[in-house]
Structure 1
Amino acid sequence: MTIALQYCHVTVNDPDESLAFYRDALGFEVRNDVSSGDYRWVTIGSPTQPGLEIVLSEPHAGRSQADGDALQELLTKGVLGQLIFRTDDVDATFETVRASGAEVLQEPMDQPWGPRDCAFRDPSGNMVRISQDPKA
């Protein structure tokens, strides 16, 4: 038996604004962009992980009004889970993402537990960390 992660949902306020960050600044490719009523199903992914897609999902998409409102409140507070990506050059990636105008939370630094990483907020306020494995 094998098992692998296929989709990971990230709650965003505006899929187009989020695409400018995830596609244009981080380099992900759009895999699917389909309308569903008033909302869209937008998936992005890395060419290096063809079987894994990130779904950019608005708070009220496919949810009750109450659940969408609760999720929107958490998104606004910036307390939803963070995304952690791995790169082979965190310093170069940092400069590319910073040049996009993304909010910088932490410049690249060596962490005591091993990796070198940096952090940003995406346009919706989600924390995005970018990590590089320690040099051998």
Structure 2
Amino acid sequence: MTDPVAQARQVVEAYLERSMIPDPAGAAAHVAPGLTITFTGGRAFTAPAEATAFNARRYAWVKKRFLRTDAALDPDTGDVHVYNTGHLYGAWPDGTPFDGNRYIDIFTVRDGLIVATQVWNDSAEILLHRAGLSESPL
């Protein structure tokens, strides 16, 4: 029998690797119909291509440096909750490089496919700081 926790971690990391290329069609191979993607600020998407299009407006390019991928089985539902955390690095639209932008992505994996993800990172705070609108120093 396959370990659902190990399988879910592999599915999430494969999805994230494809997303970083970016290859939204390849990433979509790891998601279930009815996928929900919620980005920081509550932006809702239903497909990897929508998230890729959003990122193309926010960054010249962006990648993730994985620090950890943890997962836990929900014994009541059979879902596996996967937490991938690390740092974003890349360049802002004006070409200015960045690194060390913290993120955590939270996934729900059901029957080997991603059904939901929440994306959290420091990008908005960094952009506010760059625009002189931060309430306090970063």
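Kindly point out which one of 1, 2 the value 4.5 was derived from, the read-out being mean projected area of the Cα convex hull in nm², for residues 57-104 alone. If you can, show how the numbers build up before the last one.
Working: 1: 4.5; 2: 4.1.
Only structure 1 yields this read-out.
Could you tell me which structure in 1, 2 was used to calculate distance in nm of label points 7 Å out along Cα→Cβ at positions 41 and 121 as 1.3? Corresponding structure: 2. Which structure, out of 1, 2, was helix-only ellipticity at 222 nm (-39500 (n - 2.57) for each DSSP H run of 4 or more, over all residues; to 500) derived from, given a value of -9000? The read-out comes from structure 2.
Between structures 1, 2, the calculation of mean projected area of the Cα convex hull in nm² yields its largest number for 1.
Suppose you compute distance in nm of label points 7 Å out along Cα→Cβ at positions 49 and 89 for every structure in 1, 2: which one lands on 3.1?
Working: 1: 2.1; 2: 3.1.
Structure 2 accounts for this read-out.
Largest in distance in nm of label points 7 Å out along Cα→Cβ at positions 9 and 25 among the labelled structures 1, 2 is structure 2.
Bear in mind these aren't lab numbers, they're just calculated from the coordinates by the rules spelled out. Since we're looking at a predicted model, the values are computed, not measured. Cβ atoms are built from the backbone, for glycine too; each structure is taken alone.
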